[in-house]
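Quick heads-up: structures coming right below.
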Structure P
Amino acid sequence: MNRWLPTSPLVVDRGAPEPAHVQIASWLRAGMARGQVSPGDRLPGERDLAERLGVSRMTLRQALADLEASGDLVRVPGRAGGAFVAQPRVEVDLTHLTGLTDQLHRAGRRAGARVLSARRRVPAPDVAAALGLGRRAQAVEIVRVRSANRLPVALETSWFPARLVPGLLDHRLSGSLYAVLRTAYGHEPVSAVERLAPVLAAPGVAEHLGVAPGVPLMRVERVARDASGTAVEFARDLFRSDRVDFLVRRTPDAPVTLRALTDPG
């Protein structure tokens, strides 16, 4: 039996109250919990695994669908794809304005960025409004697929006012863009307003993220500003909801006293 499979053999109990696919999913999940399999391990093919377990491929597919829905498996389409034991979920902390690259590094993950397109052009009206640009002002648009340990987790689209970042397209764009803003242009983002909304994956987006069209994603729209209050980035990021958790740390608001309300000093 393949090395990734739990060492305890599974015999599907046809008389058990749980359906066969639930028993299979529980067996595989138990092997993951015991550390008998590792994140990134690939399952055998459906035909092979179904024969080993003595079940139909339809029953096996139900079990794999349950594991995918719970985030225990990642299914990647294509010849080099298959079903893989999922990596631990990525935690994105929205409390502090830190780029995804830095957050992944701090979590011990390998951060990746594949550039799909990078160009300078007049942006759409909503982007121009967010950046405070005039009707004919240009922005640099960069679209990237972000990955953690080589698994895609987000599709990022970022716009930067072209007048603030001359020559940005000549820089290395597969690393931290915030680091480039800081070191090359002196426009480090220090504050941001972010809005989150659930959306469904369009076919093109789904292909880049390795998910099926129509699966839920989390859209994060962000306007980031530098220390002078100038808008330096507008971003529209689409995160895989099965691979990413969002964290926000909250503290009580400072109490408002009568003196604070009446004392102009």
Structure Q
Amino acid sequence: MTVMQTQTHDLTFTSTEVRKRYVSWDAGEADREWGCLTILAECAPGVAPRPLRRETFRGGPVVVMERLPGRPLGYAPLTREQTTSLGHTLRRLYDVPLESILNANIGERRYGPTTQRQTLKEWLSDSYDLIECRDPALVAESVDATLAWLSRSDILPEPQLVALGISDLNPTNILWDGATCRLVDFEDGGLTDPAYELADHVEHIAGRLTGVLDPEELVDAVGLSENERERMVAYRTLWAAFWLAMLLPGNGAFLRNPPGTTEDQAAHMLALID
């Protein structure tokens, strides 16, 4: 048996099962995970682990799911074969019928498209001591430019909650068995917009800085329409703003990433706004 710990949950592995114990009930992670896995088992089997049962352990909610074969990606750029498989898997996820999602009472994903802009405006309006940054002037310029961008009324398309999404596609949440990509970690998943999801995925700091995902190849593999591609461009800037906020001093990503990451994100954000 193997035990791994993260900020929001503990994972315990056996040869056939994964027990995911969440640290609290407050954010609803267990409910989102169970709901997403249940609907996927019915409508898109093989995309994610099958949910097996729910438990409570030491006061925390537990979701028990099957253990999938494969190794996590994220340690090298995806090959074309892996990108094609990931695109096919995401397409199956987005093609889950909307009626089935609504009937399962699955709500909007965490940090969803209807609330994200206002959330980021509030986060970035807080006071931060930028003296810990390598280049405080660059970071301050980027924060000011981002707030001005977020205040505009013409920057984002109208949200379309039409699909099921995983939300957190940190590349290590993609399992590859040599032929097929499968997805794990749906604790933030829910109702969403495919263009919004893809923007989130390609802007994720864990993949962008390492070049794990090729945005154009992934979009082609998923098969976004021309309209969805245009929407994704706007949403990429929104997600870049999310990571700028996460990488400010005092926030978790600032502590977890090497010095200079905040400046890289600040410059990236300015380039997207331009």
Where does the value 31, 16, 11 come from, among P, Q, when semi-axes √(5λ) of the Cα gyration tensor in Å, for residues 30-117 alone is the thing being computed? P
Structure with the greatest value (metric relative contact order in percent (Cα under 8 Å, 6 or more apart), set P, Q): Q
At a computed -13500 (helix-only ellipticity at 222 nm (-39500 (n - 2.57) for each DSSP H run of 4 or more, over all residues; to 500)), which of P, Q: Q
Top of P, Q by distance in nm of label points 7 Å out along Cα→Cβ at positions 54 and 198, largest first: P
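If mean count of other Cβ atoms within 10 Å over residues 150-157 computes to 12.2, which of P, Q did it come from?
It traces back to Q.
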Out of P, Q, which structure matches 187 when volume of the Cα convex hull per residue in Å³ is calculated? P
Kindly point out which one of P, Q the value 13.1 was derived from, the read-out being mean count of other Cβ atoms within 10 Å over residues 126-133. Q
For the read-out FRET efficiency 1/(1 + (r/R0)^6) of positions 190 and 214 (r between Cβ atoms, R0 = 35 Å, to 0.05), a value of 0.85 was computed from one structure; give its label from P, Q. Q
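Once distance in nm of label points 7 Å out along Cα→Cβ at positions 70 and 110 is calculated for every structure in P, Q, which label goes with the largest value?
Answer by largest value of distance in nm of label points 7 Å out along Cα→Cβ at positions 70 and 110: P.
Every read-out reported here was derived from the displayed coordinates using simple, explicitly stated rules and does not represent laboratory data. In this text, all values refer to a predicted model and were calculated from it rather than measured experimentally. Cβ atoms are built from the backbone, for glycine too; each structure is taken alone.
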